[in-house]
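These are the structures in question, set out in turn.
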Structure 1
Amino acid sequence: MSHPPKGAPQGRRRYPSRKKRQGRPSSRFPHLTPDADPQLKAVFADIGTPRNRPFKPDRFQTEAVAVIAEADCLVTAPTGAGKTWIAVQAIRRVFDAGGRAWYASPLKALTNAKLIEFSDIFGPDQVGILTGDRKERPDAPIIVGTTEILRNQLYDAMHQGVSLNTDLVVLDEAHFLGDEERGVVWEETMIYLPPRIPLLMLSATVGNAGAIADWLTAIRGRPCQVVAENRRPVPLVPMVLDPSGTLLPLKAKGERGGRKLHKRVESLAKAKKAPELSRGRGLPPFGDILRVLKAFDLLPAIFFLKSRSDCDAALNLCHGAVPLSDDQKARIIDRVHQLTENSPHLAQHRQRLHVEQAGVAAHHSGHLPGWKLVVETLMTEGLLTAVFATSTVAAGVNFPARTVVFFNSDRFNGVEFIPLDATQLHQMTGRAGRRGMDRIGFALAVPGRYMDLRLVARLLASRPDKVVSRIRINFSMVLNLLLSYTPAQVEELLKRSFATWLLMANAEESRQKTRMANVHEVLWEDFQRHLAFLKETGFVDNDDRLTADGEWASQLRVDQPLLVAECLRQGLLPDQDAAQMAGVFACFVNEKETDDRLEGRLVPNRLKKTVNRIQKNLSGFARHMKSRGFEVRQLYLRPAAMTHAWAAGYPWEHVAGDYGMAEGNLAMLMMRTADNLRHAANLVDVFPDAAVTAREAIGLIMKPPVVEGDDDAEA
């Protein structure tokens, strides 16, 4: 496949064009000789640890604490700037006054980390957690949980005609409002939250924070102020690695906010054939790159790589590059033992040798949550030399390094490779520089066929992208809104969407505004389409009220609520076999097309018959959905078979190996299946047998190594 010339905007390319690159660097390519441009050598002289001074909050931190006492507040600041301190002060004020606080984050891993952090600050008895698979101390005055759980509690409060039992809501990672998949949950939460409850939003820097605040002021009738901090807590120096091993400044001397490249970098960008540190599908010489970084005291480092297989294969190329002292090895071995002593599976992890002998680790979604936590802890405590990670680390985990290294200026969006945007690059470079540990952070771009150096310079000088509305109608939303509102009232709610407000605010002429005032009609028409189907299928009556079926179906806040509801109505679920129940629910959470060709021994006949029977009996309902324009996902046998095997007691290693799934993906399938099962388990008054079996199924799959320690605590 041909590639765009250097300097040209990167075009879109299909996934197959990027084959997995494994193996060793070409022996024909020379070793890198560590060197640095004189301009950088002057910068390197300032590398070191800042003086240990008493903590003094920054201006934006104290300003935000003052604002949230009087109004809603949206805080935008770079990664590591100290946004959590603001949340702690706001929660402390409420807590000391005898009130309650809710802290919502997008990821279970972040929520678990906040549980530990807040328990240390306020006391373990004062902090509870709600993430779906963990429900501990739900009546505690301080709750940490996922945003989905908070949104669901708002649904329940509206239905019961009460106000959410909290006096402060903190939305961490508030820029998730623009997330394509989950942004709708953030927007619903902001719309439904009662105005009496102060809202503190913590966000990475976004391009339209003022618009978000103005929208919230308009719909909540309560002022929302933006507190912005654009200065990084640790200054960033962007660099480029010349193929010879020389470190170069990305930009020309004196070029701060501009885009003019350093002279030698400009030559690299203009080269007709992109300079590379590897040949063909071989990996770059990571060991040599580590030696260059070590020579200038630029470690530890996070290497952002394109694929999980590259992250794992990179470890083999690092041994001997940066030798560890006996004392360093002993400290790592001791800490790994402490972190894995209660988990035999993690204690025998195949990458433990790399961690203990070379101080390097891989971190990506293919690894178990427990192992990723081990890596994060070691990195945070300064015990690792390098971590090789996929870009998901940039958005979801807090373990910074002195240097981040990246080889690509594009990313895979699930379908094709597209250029990075400013927000994504800022997230990656935001990990460079540890507050309190580094005076300077470094971002190193490595030239290659998939690196556009001009694009990198342009993005680093650009403002972050604007957040857009991702609100959309789905059946779970419609059922839950009809629990509390008439369709006319729902229409008024839809007028409060961020999408409607943005279009109204951007309309310049009054005639345009009149036309744009009806933009909510797109959402309203989609709501009516969903409503009509719910009437046709007996979940809503002719008076637009939920039927008995509609009321219990509203509690199925899952991926495919109507298909699960139809299974319950027809009695199709295997409510006398918990392992089969787990397998069936795995069909409903699977999102991706999968290869269903399996050896006969891997698919028990009873399970196959159950899944086939469900598919046959749901076919009429599915055709009806499709005829009305609704998507119906295919039910695949492979996720059902592997989940059933795990629930039936097959060893974890056999399940992962026989069915060909990475441990992290398999664990995620189990956790999402358990999330869906919990909703069925709550219907004990309507479907007692299915509910009891669903609860039993959760216990069969939520066990080590899917969860460790107390993570499988149930309500």
Structure 2
Amino acid sequence: MGNDLIPPDGVEPINLREALEERYLSYALSTIMHRALPDVRDGLKPVHRRLLYAMRLLKLDPNAGFKKCARVVGDVMGKYHPHGDQAIYDALVRLAQDFAVRYPMVDGQGNFGNIDGDSAAAMRYTEARLTDIAVRTLDGLDEDAVDFRETYDGLDREPVVLPGGFPNLLANGAAGIAVGMATSIPPHNIGELCAAAQHLIKTPEATTADLLTHIQGPDFPTGGVLVKNDAAFLEAYETGRGGFRVRARWEREELARGTWQVVVTEIPYQVQKSRLIEKIAELLQARKLPLLDDIRDESAEDVRVVLVPRSKNVDPDLLMESLFKLTDLESRFSLNMNVLSHGKVPMVMGLKQVLREWLDHRKDVLVRRSQHRLAQIEHRLEVLGGYLIAYLNLDEVIRIIREEDDAKASLIAAFELSDVQAEAILNMRLRALRKLEELEIRKEHDKLTKEREDILTLLGSETRQWTRIGKQIGELAKVYGPETPLGKRRTGFGDAVDLDVSDIHQAMIEKEPITVIVSEKGWVRALKGHQSDLASLSFKQGDKLKLSLFAETTDKLLVYTTGGKFFTLQADRLPGGRGHGEPFRLMVDIDEGHDVVDVFVAKGERKLLLVSTEARGFVVKEEDVIANTRKGKQVLNVSTPAEAKLCVPVAGDHVAIIGENRKLLVFPVAQIPEMARGRGVRLQRYRDGGVSDATTFDGAQGLTWVDSSGRSFTRSLEELTDWRGDRAQAGRLPPSGFPRSNKFGRRPG
């Protein structure tokens, strides 16, 4: 059935996809335009704009009395904003919270909530009025400064945008989630914004970098410390997208007998203090904050959170860095300046464009107010002209009014008056016929004529208009300058102390010697102290000792597997010496079929020679093999059936390598490439079999090996002439006295 044919039952089939697209688009546009995104000109969303307008009509000026919030919310909901009363009240409450908005637009009386996240009292208990900042934002509404539109029910009128004498978008910031887009703008300091705006008026071609010489960065109502990053700041303000790291402000407070505590006096913006303390207490109980002993909230009107260290020897910077990394004492505030340009087009703007559009709006407001005032003056001058004619011909005017049937027409005919002038004369009161009144009229006429000339000059010169706007901004900067309580910058700047989380962990470990025992089947345990006699050790059936090494509890252990992977373990987290220990597989994710090749203590600054069973290998820096996750780090790439075989510390300028075929080759270390990952190069060539052992040595001291009975043998480079060659050669049978095991014995390092 076609869409053009309406069936007799009145049901018309429609395409579901088209209907959904149309309805969803209209919902999305409604959310973007009329709910979630602020207008760049006044920085307000519709609900805030309607709240301020309704409060103005209720005459809730800063010097007037307070009125119940329920009265305000009722007016806003009934006349302008057809949404839930709680949503409107929440918006009103936020405008009054000095910890939520940098420059409150509502002066609240009663319980308006607190930084702990407690909500405000019900609207029937609280009262409100406008602040001076709100009055500046509304100033000019009666002077045709902005357009008005009909309200949702067509019974009233409301402003499309406010005159915006206060740069509210950047000063108070904004946050909102629309459909498919969001906005997040932090608050800024009004003194800095005014300086940047004045600079932009004087030099319209100024760059974002120029503006940032005035605007240092966000200025949050709750203070805190911004982690300064000039390059990131510039990019964020240039593109309108980025983020800022803000940290709690803290200080070290000295106590008796050399003890101390940390006192947090400011927390990051939009972090609930009670929730923050709960989270830190949870981490404390879970033993994830090893440097912290206790946390107390001693706040009254001001924030005072006390952090007690585990001992007086703890480094306070280290303690705070651990808290910054794990808790909301450091938070990230994103910048996404997605706003409505001219109240219609949603777009992400940079700092310069936001200021530019606000200034252009101020210019439009100035021109419209001037034109409105000019029209008022023209009308008044016309009336005053009529009055003067009446005074000069007072007797005749009185006669016409007393005797003529149509006094208005007669006056117009007799004195060539306009309709407005005749009407004004007829409406004059008798008391205005005093002798001195004529002088007053002439004085007012002269004054208005001069004002009219000034306005015409202003409207005729764009330069004068910008000068006037600059003066208005200067006055605003004076009232809310950096020396005023409200205008003083609250958020400071600092650098993040560059400390590794591992340092935090290390700081809490008591340094003790241990002996690490690794079995052939990959079980590990740590015995207390450095123990040489391991004969009494027991292992699971079919298992035996693979290797043992001395370490400290503060060390990191590197585990090397046949798959060419490295894993990192903290020595203090190894299972104790009782029992057989635990398999490595419980601690790290060793792949199925792979076994442990070697375990050794990470020294940090050295290099390692990695060798596979097919005698391929390369040199790698030890720092490049340290893995930070359970999954480990793939370093030596091997393909089945080859496996990783050796990991030899590089301690010298020569390499000695021996194969299972008992052929020995000596060549310079310099012939082996240094890499971070790969298969490596051929070190020795075999017809069959693979590598048995390798070592590195200093040519000046010669090659040393240890035989099965523990005797040491050393051969100089001259004595090894027959075995010296280049990488990838086959080598020859070793000198007499070399162990039958084809091993060099215990390696140095």
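Rule-based calculations on the coordinates, nothing more; no lab input. No experiment lies behind these values; they were computed from the predicted model shown. Cβ atoms are built from the backbone, for glycine too; each structure is taken alone.
Using FRET efficiency 1/(1 + (r/R0)^6) of positions 168 and 664 (r between Cβ atoms, R0 = 41 Å, to 0.05) as the calculated read-out, with 0.75 as its value, let me know the right label among 1, 2. Only structure 1 yields this read-out.
Assign the value 17.9, calculated as mean count of other Cβ atoms within 10 Å over residues 232-239, to the correct structure from 1, 2. Going through each structure in turn, the value belongs to 2. Structures 1, 2 were shown, and helix-only ellipticity at 222 nm (-39500 (n - 2.57) for each DSSP H run of 4 or more, over all residues; to 500) at -13500 was computed from 1.
Computing mean count of other Cβ atoms within 10 Å over residues 312-319 gives 19.8 for which of 1, 2?
Working through the options, I get structure 1.
To test your reading of the models, identify which of 1, 2 gives 30.7 for mean projected area of the Cα convex hull in nm², for residues 376-583 alone when calculated. Of the options listed, only 2 reproduces it. A value of 16 for relative contact order in percent (Cα under 8 Å, 6 or more apart), calculated from one of 1, 2, originates in structure 1. Name the one structure among 1, 2 that distance in nm of label points 7 Å out along Cα→Cβ at positions 72 and 600 of 6.2 was derived from. Answer for the origin of the read-out: 1.
For which of the structures 1, 2 does the calculation of Kirkwood radius over Cα pairs in Å return 34.2? Computed on structure 2. Sorting 1, 2 by FRET efficiency 1/(1 + (r/R0)^6) of positions 544 and 592 (r between Cβ atoms, R0 = 41 Å, to 0.05) from high to low puts 2 first, with the largest value. If you line up 1, 2 by distance in nm of label points 7 Å out along Cα→Cβ at positions 536 and 704, the top spot, with the largest value, goes to 1.
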